[in-house]
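Given below, in the form of C-alpha cells, are the structures.
Just so it is clear, none of the values below were taken in a lab; they were calculated from the coordinates. Owing to the predicted nature of the structure, the values given are computational and were not obtained by experimental measurement.
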Structure 1
C-alpha cells in the first residue's frame, strides 16, 4: 500500500502484475514440472505456501538453501547452530527436489 504522495516503483508494479496474472496458471506449471521430474507430488503444496508440518512453538532459526550445493554448504552452520542453540528450533528449506 503506497503512502500519500509517493508512487510504487515500476519494477514492483511489474512484479505484482506478473505474479497476479500467473497465479491462476501456477497449478498447471507445477503439474508440468512434476511430469518432468522437477517436482515431488507429495510436496507440491509446499510450493504454494501450504506447510507440510506444523510450525514449532517459540522462536525459529530459518535457513534457506536454493540448491544441493548450498544445502551441503549449510551443514557446518547447522551443526554449529545445534551446538550453540540446542533448544532452538531450526528450519531448513530448499528450492530443488534433489536437495529436499
Structure 2
C-alpha cells in the first residue's frame, strides 16, 4: 500500500492569499472589488476585509447583483467565469 500524502491546507491558503494581495497591489490606488458570490466564502477563509482595505479595496460588490459603482476608476474582478453568462457580465461592465 502506498503511503498517504498529507496535504497542508495552510500552505494552500497562504499561497491564495499572497496571489490575491499581489494582484491587488498591482492596481495602484483605491479600487472596487467585484467578486462572484460563490467565491466570497472561500476568499473570506484566507483574507479579511481589513486586509483587502490595506491593499486599496474601497468597496466589494457581487458580480451577480449588477450594482457595481462605476465612479471608481479602478475595478478588479474576481471570478471563475466558467459560464459564458459570467464572462459576458464582466465584459459588459
Structure 3
C-alpha cells in the first residue's frame, strides 16, 4: 500500500473516531414485560446530546374504536386501510393523535 493511501486511511479512521464520540450510546434492551408501551426520550445536555432512554409508559389511556364519535368517515377509511394492511396489500401509514 502506498504511503499517501495509508495516510488517507489513518486520517479517515481518526475522523470516524471523532464522529462516533458524538453519537449517542447504544440503548440497552429493556424488560418489555414491565409496561404495555414505551416512549423514546432524547436528553440534551448543555454541550450536546446527553443520550436517550426508553421510558416505560405504565398507564395507557385505553379507548375503543366505538368510543370515537362524529368521525364515521375517518373510521371507515381507517378500517379499510387496516384490512388492506392485514391482507398484505398496499396501505397507508396512519397517525393517531388525541
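With relative contact order in percent (Cα under 8 Å, 6 or more apart) computed per structure, which member of 1, 2, 3 shows the largest figure?
Between 1, 2, 3, the highest calculated value is found for 2.
Can you rank 1, 2, 3 by volume of the Cα convex hull per residue in Å³ and just name the one with the largest value?
Once volume of the Cα convex hull per residue in Å³ is worked out for each structure, 3 has the highest.
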